[in-house]
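Read the figures in this text as sums done on the coordinates, not as results from a lab. Since the model is a prediction, treat every value here as computed from it, not as a measurement. Cβ atoms are built from the backbone, for glycine too; each structure is taken alone.
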Structure P
Amino acid sequence: MIIIVVGMPGSGKDIFVQEAAKLGFSHIRMGDMVRLYAGESGIGPDDSSIGGFATIQREKFGPEIWAKRTLEKMPAGDVIIDGSRSLAEIQLFKSQFRDELRVIGIEAPQEMRFSRLKARGREDDPKAMKEFKSRDERELSWGLQEALENVDIKIINDKSLNEFRNECQAVLQEIIRQGKSF
């Protein structure tokens, strides 16, 4: 079974992935593919450099390039793919996995997402609201809004962490239950 989780930065995708791992899912993060290829090309680790590299690669090789590169590194078995940014990427995954694929969208209020990213402190996370909004605009330009509008299940993450984890578990259990009838 393959699950793609999509959402804006800071929406809660990492928590969903953690809950899926508890159920035996392997994990591949599309952003790690971007950072891997960027590093191999000598691109710095800051958000604007990584984002610019991702955009240039999409323009050069097509909007599904990161999905293609992710497929090359995907482990076998039940996998959760984190970070798809467009319908083109999702369509490529659907062509590979057909009925075994579910797409989950996670949404959260902008202020909550910014606060979470600041607290997370990853090197490419925005430090200021202007930088955060610029990142949102870039990701939306890749087609993320259209991807979020075409998910199988949508989760709104505006609750406590514990409530969100419980909702993730419930969604995952339902997907697994449905998956037994593929």
Structure Q
Amino acid sequence: MATTADFKNGLILEFNNDFYTIVEFQHVKPGKGGAFVRTKLKSLTTGRILENTFNAGVKVVTARVERRQYQFLYKDGESFTFMNTEDYNQVVVNKKMIDNELLLKEGQEVYILYHTEKNQILGVELPSSVEMILTEVEEGEKGNTVTRAMKKAKTETGLEILVPMFIQENDIIKIDTRTGNYLERITKK
């Protein structure tokens, strides 16, 4: 059990017979009336976003969650197969449980979230950033470097992303998995 004072991004709640993670929250204290917390919750089973308001101090049921390290092996239609890095057991996860599957590449380490009492998979947590090779990059306009101009590029997994003008094909870039935005170019060693 927790109260609204314990809310933080990523906290997993049992709410309306489903598991939700807090995407964002805001404590509000109006001039009149009691304080409340405005939240955006994401269902871990359906991926649907729900906006909900809790009165301040209300008790909520938190899910006991365990993070286990896995390695992504391959994709088969709507299913993704992962291997536990400790005991080499494999699990299959539905596409709905992964926020952006185009940020996954073979051999990548991820965490799979399990509900500890039910041993049920709740979702897949990607690392904060991933490195990808660019397979296609649009030509940039010459002399268009004064503003922060961007051009389209495509990664090895098919993800389309905006990159700065100096980026070339076959460059390795770092991408933020939460936003899907370009972070930096990785220098080749």
When FRET efficiency 1/(1 + (r/R0)^6) of positions 60 and 116 (r between Cβ atoms, R0 = 35 Å, to 0.05) is computed for each of P, Q, which one produces 0.65?
P
Distance in nm of label points 7 Å out along Cα→Cβ at positions 12 and 124, calculated, reads 1.5; among P, Q the input was structure Q
FRET efficiency 1/(1 + (r/R0)^6) of positions 4 and 100 (r between Cβ atoms, R0 = 25 Å, to 0.05) was computed and gave 1.00; which structure, P, Q, did it come from?
P
Ranked by FRET efficiency 1/(1 + (r/R0)^6) of positions 108 and 148 (r between Cβ atoms, R0 = 35 Å, to 0.05), which of P, Q sits at the highest value?
P
Origin of the derived value 35 (relative contact order in percent (Cα under 8 Å, 6 or more apart); candidates P, Q)
P
If mean count of other Cβ atoms within 10 Å over residues 28-35 computes to 8.5, which of P, Q did it come from?
Q
Here helix-only ellipticity at 222 nm (-39500 (n - 2.57) for each DSSP H run of 4 or more, over all residues; to 500) has been calculated and equals -17500, so which of P, Q was it run on?
P
With log10 I(q)/I(0) by the Debye sum over Cα atoms at q = 0.12, 0.17, 0.18, 0.21 Å⁻¹, for residues 52-155 alone coming out at -0.60, -0.86, -0.91, -1.10, pick the structure among P, Q it was computed from.
Q
To test your reading of the models, identify which of P, Q gives 1, 7, 13, 15, 14, 13, 11, 10, 8, 5, 2, 1, 0 for P(r) over Cα pairs in 5 Å bins from 0, in percent when calculated.
Q
